[in-house]
Structure I
């Protein structure tokens with residue numbers, strides 16, 4: 001079959017809308033007719049060359065749509081199901097899957113960076129030549145072919161443009177607070193960076209009934225948004241007394257939990273300075289994978305525990321329906337995350353707005 005997709009042919013160049021061809025499904029494959037796809041900063045890293053990826057490629061990993069066709073061995077979904085795509089398919093039986101760390105699934109991590117699906121192959125061609133997948137989803141296209149463990153059924157009542165956000169930014173932020181930090185009721189939580197992941201970390205802390213949720217950012221508009229997502233206090237990240245302000249709000253000790261969502265060296269140092277002794281620190285932001293960072297060693301003292309999380313502890317078949325239901329129950333904000341809805345042909349405008357810092361989430365709708 002053929003369908004339209006936004007293809008990155010060379011680093012630093014605009015995406016081009018091309019008609020691509022999909023091969024016949026393998027036994028564990030699922031064909032999803034995409035209805036919405038969120039633009040994520042990781043896509044931009046590929047476009048700008050900060051993260052190496054084999055080209056040409058169809059980007060996009062926040063996708064939601066309807067299952068159209070399934071392979072002969074598929075048991076987890078059926079045609080007609082509404083699904084959110086997960087960028088972390090799993091084999092279920094490798095060293096890490098057996099140890100309850102599916103984010104580290106060996107076949108996925110072995111093949112993903114090669115632009116392949118879980119089995120190491122591509123299902124896509126462009127002008128008769130191999131076309132690479134991105135993060136096992138490639139949702140900036142009318143259709144996606146994914147492994148069945150990437151197709152997660154969600155309630156049909158949730159609109160696709162809201163549902164797609166669950167597949168990355170929402171899961172990472174909310175999960176960072178609830179699944180990784182394990183924030184408990186009455187705790188103090190500081191969130192550094194109030195983009196898509198940070199705002200969701202804020203509402204994740206709120207969902208866990210933290211007493212104080214302190215949002216930190218350089219942008220006044222994003223700090224105002226953080227208030228609507230549940231922040232009890234906001235601080236300008238440029239304030240000379242930022243550390244003291246956090247301590248004043250936390251009985252002089254520092255925050256019980258710190259979630260870093262900004263992805264820069266200054267934010268990494270700040271997270272250590274504002275965390276109390278014994279604090280839990282979850283690093284959700286990211287910078288160039290080859291960038292070296294230096295940190296004040298003394299700020300790491302005091303039995304602080306740090307973990308870097310790429311997906312907020314996601315177990316998609318458990319967590320995606322949970323998040324979708326929270327939205328339907330009015331307890332999770334998704335509408336407010338969407339800055340703009342665009343057509344596939346406008347995707348370069350969407351990434352330009354992201355580069356300028358003008359969008360929380362832009363969503364391609366089909």
Structure II
């Protein structure tokens with residue numbers, strides 16, 4: 001790649017010292033690191049148990065080099081993960097119109113920064129592409145020709161890049177009323193159920209309030225599921241690599257977004273319920289090769305693979321389907337009240 005202004009990388013952290021150092025050191029191995037600005041949001045300890053890791057990270061940042069510039073935003077009180085991310089994003093936006101964002105538990109390939117910069121240039125003016133990611137799910141891609149693919153219903157936050165304008169457009173849409181409109185669109189919901197049954201169930205459960213994944217305080221938080229629903233109903237896509245450039249170490253119970261996952265190798269193909277994310281193979285090339293989109297004929301296989309990875313039980317699928325149509329019949333708010341009462345009784 002020729003010399004030009006590179007996309008900055010934003011990382012939020014608090015006390016996970018080993019994760020954070022692994023994350024930053026892997027980025028440092030990238031050939032574009034010396035041309036890339038880092039924005040680090042270091043939150044303040046909420047509990048005393050956070051103190052040791054926080055202090056180690058603070059000392060590590062004092063000596064950190066290898067990048068074009070390291071901007072450390074140290075909070076004087078605990079602001080929480082969401083606010084931490086928002087603050088450093090707004091600071092980066094004073095200079096840049098796009099950014100790459102990562103939590104502190106990701107490990108990156110040596111070609112990651114080159115890959116992300118190339119893709120963000122390639123899809124800059126494409127209104128249908130909301131974001132790009134360096135992560136790919138552990139899919140069986142044997143026989144698939146190409147380097148990248150577009151997905152309309154799933155969004156991966158494991159090291160993704162997004163443009164300021166496109167993020168702002170999403171923020172304007174992630175309201176309760178907008179998602180209610182999506183929910184009442186029977187034709188689109190029918191298509192979602194047919195093509196991506198797991199996302200259909202996530203939408204129904206999250207919107208009706210018997211999970212906390214979607215609507216909070218009258219709006220949709222900026223999470224994977226909300227992004228995925230938004231993309232599906234607004235005709236947007238996320239670009240994924242066929243070969244992952246990111247490995248996630250966060251499923252050890254140390255973070256707030258990933259549960260502690262203890263997996264047993266029973267020879268079965270991985271699903272999102274049993275996959276050992278920390279063992280995932282990633283692209284080992286130091287140079288980013290061609291970025292050709294897979295052939296249209298291969299998309300049917302990708303959707304099949306995604307549905308295997310995000311597989312759900314027949315009972316869960318049926319219950320979500322029936323609950324959805326029941327909620328349209330008696331009203332969404334009435335259904336929410338019924339679910340809330342049933343939840344209280346079970347407790």
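What follows draws every value from the coordinates through simple rules; no lab data is involved. As the structure is a prediction and not an experimental result, all values here were calculated from the model. Cβ atoms are built from the backbone, for glycine too; each structure is taken alone.
The table that follows gives values for the structure above.
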| quantity | calculated |
| --- | --- |
| With P(r) over Cα pairs in 10 Å bins from 0, in percent, for residues 40-95 alone derived as 22, 50, 27, 2, matching label from I, II | II |
| Structures I, II, by mean count of other Cβ atoms within 10 Å over residues 136-143: label with the highest value | I |
| Per distance in nm of label points 7 Å out along Cα→Cβ at positions 16 and 312, the highest-valued of structures I, II | I |
| Label whose coordinates, when helix-only ellipticity at 222 nm (-39500 (n - 2.57) for each DSSP H run of 4 or more, over all residues; to 500) is calculated, return -6500 (choices I, II) | I |
| Label whose coordinates, when Cα extents along the principal axes in Å is calculated, return 60, 51, 44 (choices I, II) | II |
